[in-house]
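Visitor: Multiple structures follow.
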Structure 1
Amino acid sequence: MRKKTITGAFLCIAAALTVFSSCSESKSAQEHKKDVFAMDTYMSLKVYGENGKEALDAAEKEIQRLEGLFSVTDGKSDVSRINLQGSAQVSEDTAELITAALGYCKETDVALDITVYPLLKEWGFTAGEYHIPDDAVIDGLLSSVGYDGVTVSDSTVTVRKGGAVDLGAVAKGYTGDRICSLLKEKGIASALLNLGGNVQAVGKKPDGSPWRVGIEHPRDAGRVVCTLSVEDKAVVTSGDYERYFIGEDGRRYCHIIDPETGRPADSGLISVTVIGASGVECDALSTALFVMGRERAESFLQTHGNIDAVLIDRDMKIYMTEGAVACAEMSGEYENTVIKRQ
């Protein structure tokens with residue numbers, strides 16, 4: 001689902017974020033951990049509190065429930081029924097998420113589009129059978145792409161003929177939001193979720209310090225470009241290094257499809273991290289800003305003060321909103337340019 005990204009089959013991706021912790025955390029409160037494999041990725045849940053085990057068990061059940069609704073490959077899911085039938089009555093969660101996703105499609109001027117699944121399949125990103133489609137095939141598939149062909153009426157979702165919905169760009173963010181709310185209802189005041197690269201924090205660490213999340217170098221796995229200190233925030237990264245292939249022409253083709261061209265995005269950006277209070281918003285916008293490219297992304301960020309972002313281009317130049325700068329510790333070898341708000 002991720003990451004970050006518009007993925008069709010909820011494929012496992014490499015983590016673009018690194019979470020730093022210290023042994024002192026467990027001294028402040030009882031620590032409970034659970035690893036979950038869901039949405040075709042590994043998830044790591046860590047909570048603190050006496051009823052942590054009960055909370056984690058409930059979180060796992062919720063993750064599995066939502067996966068059963070949003071999966072594009074499970075024939076019984078809401079999404080699959082929409083795509084197979086063209087119209088289907090769905091759960092409240094699915095209707096809510098699709099409605100929110102359509103809003104982000106409009107807000108980003110279609111840099112995000114939840115109907116690019118046919119193109120993802122054609123490029124081979126859903127099954128790992130990569131190839132470069134003919135231009136005529138891409139143009140033909142583009143005729144069925146367009147978020148304006150999706151309607152939500154009460155609990156019924158309808159797509160245009162030949163169209164298909166894929167919630168991979170928003171599902172893990174939505175799931176993270178739901179799990180954070182559930183944990184708080186269970187009395188958990190300190191937790192960290194890593195949903196296959198989507199990181200969401202509940203409160204602070206038990207010792208009162210912020211959580212530290214590192215942004216990985218997009219061309220050198222294991223190296224960190226900068227470390228963000230966050231609390232009650234989501235941190236989501238999309239990049240061209242999570243899943244890609246090198247074509248016979250020697251070019252890199254990533255899994256993030258540009259809805260305008262029907263081809264893998266080639267915007268000049270190679271990594272985009274979005275920081276904000278809403279996991280689903282950060283999920284959606286990390287993909288959209290990646291597709292936009294630096295100049296358009298900067299213009300968007302200048303008028304959307306509720307989120308912060310870190311943009312990295314192919315020359316390893318780093319551009320950060322002022323809020324991101326305020327919570328970031330740069331690795332010694334990297335500098336940043338500040339994106340100023342209007």
Structure 2
Amino acid sequence: MNAKRTEKPNRTARPLRYLAAALALLFAVFSLCGCDTAEKTETFTAMDTVMTLTVYGGGSAVKDAEALILELEKKLSVTDENSEIHRLNESGSLELDPDTAVLVSRALSLCAETDGALDITIYPVVRAWGFTTGDCRVPTGEELASLLPLVDFGAVRISGNTVTLPEGAMLDLGAVAKGYASDCAAALLREKGVESAILNLGGNVYALGSKPDGSAWRVGVADPFGEGGTYSLVLSVTDMAVVTSGGYQRFFEQDGVIYRHIIDPATGRPVDNGLASVTIVCEEGLKADALSTALYVMGYEKAVEYWKKHGGFDAVFILNDGSIHITEGLESCLASASGGQTPEIIKK
């Protein structure tokens with residue numbers, strides 16, 4: 001039976017594609033800046049999502065940041081036949097642009113650091129599920145068994161700027177691309193003298209500096225069980241990336257079963273471990289993007305252990321039972337929580 005996209009009447013249903021209206025489900029940025037004639041905003045579609053860049057000062061800097069992100073998409077897209085990553089997947093070995101090669105190297109390091117909870121060689125499995133092509137379906141057990149041996153980040157080789165893949169292996173940088181793009185855009189804006197901007201790359205939020213009035217940006221973390229525009233909590237942040245991963249963001253239904261888009265590299269199947277969403281807060285968008293996926297795959301207990309061991313970031317964990325848990329570094333950043341619920345503080 002063919003898979004279908006659906007919106008169920010219960011609290012788990014969400015649309016498959018990221019649309020403009022879906023941005024509110026992922027994040028809301030509460031700027032509340034008042035009037036500022038230097039404000040410039042650009043909204044556009046890239047990396048399969050709607051992005052909004054709001055910059056204060058900097059003249060044409062916001063357009064330059066948009067152009068940079070669109071150029072990165074041309075290099076990193078796994079579905080664009082002209083992208084570097086697509087050509088690498090087709091050829092098995094390719095000399096990449098130096099910046100792309102560095103990104104692949106960084107991503108592989110994060111794969112190793114998370115013991116494979118993040119694995120950028122997952123693409124053959126993701127493609128089989130149809131999450132990148134839009135032709136969603138449930139692969140057979142035999143098909144997954146044949147594809148799982150290709151999921152092995154440790155088998156990727158880098159020599160200079162040349163990346164070589166084992167036969168049949170393919171990369172997918174979807175778990176790091178938007179975070180990396182936010183870092184690049186923020187760096188460009190800083191070079192152009194911008195001190196205040198909020199970059200929303202389809203829910204991957206980068207808060208550059210503070211608001212023009214000097215106060216912190218307020219970033220809402222979506223309620224994974226609520227309707228659009230509802231938030232589990234609001235964080236006050238400056239110079240931070242805030243990135244969420246959750247199964248509620250994209251999924252499809254087949255034969256009455258919901259299949260969510262984040263795949264466990266160990267099983268080749270959608271993650272189902274009691275976590276509704278994971279939000280990472282840290283200074284680097286790339287790291288926040290990667291860890292939001294990796295910790296979601298790990299599950300709550302292993303994710304907390306990872307935070308205690310590695311540090312360097314804070315996290316919000318929302319469980320399927322509706323409970324909210326935040327690492328201790330976010331206690332001072334908590335602006336509000338919905339429904340009067342007090343999040344549990346995780347301490348080292």
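Here, each number is a calculation from the coordinates, and none is a lab measurement. Every value quoted in this text rests on a predicted model; they were computed, and no experiment measured them. Cβ atoms are built from the backbone, for glycine too; each structure is taken alone.
Visitor: Among 1, 2, considering only distance in nm of label points 7 Å out along Cα→Cβ at positions 274 and 330, which has the greatest calculated value?
Guide: Sorting by distance in nm of label points 7 Å out along Cα→Cβ at positions 274 and 330 in descending order puts 1 first.
Visitor: Between structures 1, 2, where is mean count of other Cβ atoms within 10 Å over residues 218-225 highest?
Guide: By mean count of other Cβ atoms within 10 Å over residues 218-225, the leading structure of 1, 2 is 2.
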